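Taken together, the values in this text are just the output of simple stated rules run on the coordinates, not laboratory data. Keep in mind that this is a model prediction, so the values were computed, not measured. Cβ atoms are built from the backbone, for glycine too; each structure is taken alone.
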Structure 1
Amino acid sequence: MATTLAFQMQAVAIGWQVYDLTGSALDLGLVGLAQFIPGFALSLLVGHIADHYDRRLILRICMAVEALATLALALASFFGGLTVGALFAAIFVIGAARASELPTMHALMPQLVPPQLIPRAAAASASSNQTAIILGPALGGLAYALGPGLVYALAAAGFIAASLLISAIRIARPAPARERPSLASLFGGVAFVRRHPALMGAISLDLFAVLLGGATALLPIYARDILRTGPWGLGLLRSAPALGALAASLVLARRPLGGRVGRKLFIAVIAFGVATCVFALSTSFPLSLAALAALGAADSVSVVIRFSLVQIETPDALRGRVSAVNSMFIGASNSLGEFESGATAALFGTVPATLLGGVGTILVALLWLRFFPALFRLDQLQKS
């Protein structure tokens, strides 16, 4: 919660500052690209490291790097020296650390609960994460009224707190075997995913759905130019998907999905696309918030199914590498999705670009029904 809270707060400040300094939808998309490049480049190596070194130590290092980069943004903002180039340099560093943090965090969680509780633990983890995603943008938007430097300072404090909290975790786990990275080891996660069609289908479905349907990068434009709000409105817009996701994940933590999991996954992805279309066409702030909340709820169902499937099907010795593949796909969908949204908005306009993404998400879900029938037939989330 601490690291996600910090990340979401700084995302509000970065998005508003970039658009305020440049007025360019394409530059908002480049924010996503600057995060994607280091994440994609490092993912497989990070997976290997997470399987052969102490995952807690890796997390503490990542959070320390994020804290230092964010603190640099705070100092530059306080003293009036922040430029677009400096912003993108910090985004690149934070993206690299975040790309290393997420798969390691995902690989760590199954060590803390027994296998039969992983689906409920995934939902509980999603609940805490979504709580931070709700609070982070809202707090970031409010704090921005006092200056972006305050937002970055609070975010740096959040990363430091997260590092200290990770230090308190104690795990009785044999020391992992050390080995030099090799092609076989680095691509071990890729090979494992390819051998499991349902797993491959779930990860790739999320990749293309969020790649096409993600409108997060364009929220500053919707907030300022379409819905006519300020930074506070942007904070609420960024929080709305998490509010819907929190509601859904709390339900899933208490009432597991049960049977016909694959069918429910496809329904959730199609609902995500429909909600994106509604948001694209809305000029009403309440309707936009409702559409984003519905979008988040649908995405939460998809996340819990995919995350549980990855952790249940993967042996612990491979969890870091398989989680890295998963994070590489998801990071690509989020970051490249922001770039795609910014680029298409620059070409076709903000509303047509968002609408096109929602329709594309629905079409991808229908195609995946044909390409991955094993995923559609998936019944229960349990070890095969």
Structure 2
Amino acid sequence: MRRPFLLFYVLVFLDEVALLSIVPLVPAYTRAYGLSDVRAGALLSASSLAIVVASVPAGRLSDRFGARVVTLVASAIAAAAMLGSAVAPNYPALLAARLAFGVGSGTIWSAGISWLSDSAGEDVRDRALALVVTTAGVGSMIGPVFAGLLADHVARGAVFAVAGVPMVAVTVVLALGDPGTRMRHGHQPLGQIAAGMRSSPLLAGAIAIMLLGGVGDGVVNLVAPLQMGDHGLSSGAIGAWLSAASTIFIVSSVAVARAGRRAVSLHLAATLAALQAVALIPVLLSGAQAAVVATVLVRSIAVGAPYAMAFPLGALGAARLGFGTGTVNGLMGVVWGAANFVGPLVAGAVIAGPGDRAAYALLAAWCLLIALILLRAGRREDAAAATAAAAP
């Protein structure tokens, strides 16, 4: 594998460590700053809000001026924000640092993936893009448990310093290294691209997967750690369970990466969306610690594979319509960020009122709705393929 690919995967790994490390720390920050459930949800959602703001402009800039330079600037911003999170003295400062981190992270996931897609050959593009999700899974596996252990034994923000310093180093090496391949991309109006994303089954499916994952991760990453904290688990123990779930996530995403285009299926994504709803049954029936842990672990089986399908679906759909990959990735990032921003805020409001089970019930209904959308997109894609095959 080419060196820029490996360095970009390291960049994604460190980004995901910093993104997910906040999850097991939410109970600790809640106690330290006396946060309400809504303010705790806002802390968890801050980076997602910034991703919403940054993703589309970053994708547009990468299509016009080149994905590499935009990715490098974003990496520098993310690194500075990670170091800022490590030394933030209060809630407003931490919130601001998480917002800045989201700007960098959202840009990495739009411009950076466009850079990777351009530099990868046609024969390995699907696998290279799917491996981004696998790499992110490794970061989400290591980040929470590492953050929890450092919080218990060093300081709450220590993990952000530990990840931020190598982020600086990787950014410098990428800037000095092989620039990869720069391809010319179309620069269509956003309205035209949005219309194409609605009409294309592949792009509609990619968007649905982002909606599924963004809301689901946002809700579960807020409610489950708070429940675990209520049961007396330390930050380290919460991080360990989240990391165990990420290990399962990695296995399912690796399966898609190994299979390549054969595993990129809208019908399979629909089935997995329905399974995510089924995984919530334990916490719908009980708030016991064992039920919470079981849901976190079982749900992860059905989460990794759809995420690994999303970017190959987006790249293929963009190529068919002649759209710039960076802009399509940016729109996918906006959808994920918006969903991940809204999810914790709504969940925080719901658990403060009706309670935890009501939040999970809403999430189960959402998963089933997305399953139906994906199933419909799959049928549309099958019909389009049959029409193309029958054409003279």
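Observations on the structure shown:
- Comparison across structures 1, 2 (criterion: FRET efficiency 1/(1 + (r/R0)^6) of positions 55 and 343 (r between Cβ atoms, R0 = 30 Å, to 0.05)) gives the highest value for 2.
- Origin of the value 2.3, where distance in nm of label points 7 Å out along Cα→Cβ at positions 31 and 351 was derived from one of 1, 2: 1
- Structure responsible for 4.1, with distance in nm of label points 7 Å out along Cα→Cβ at positions 239 and 375 calculated and labels 1, 2 on offer: 2
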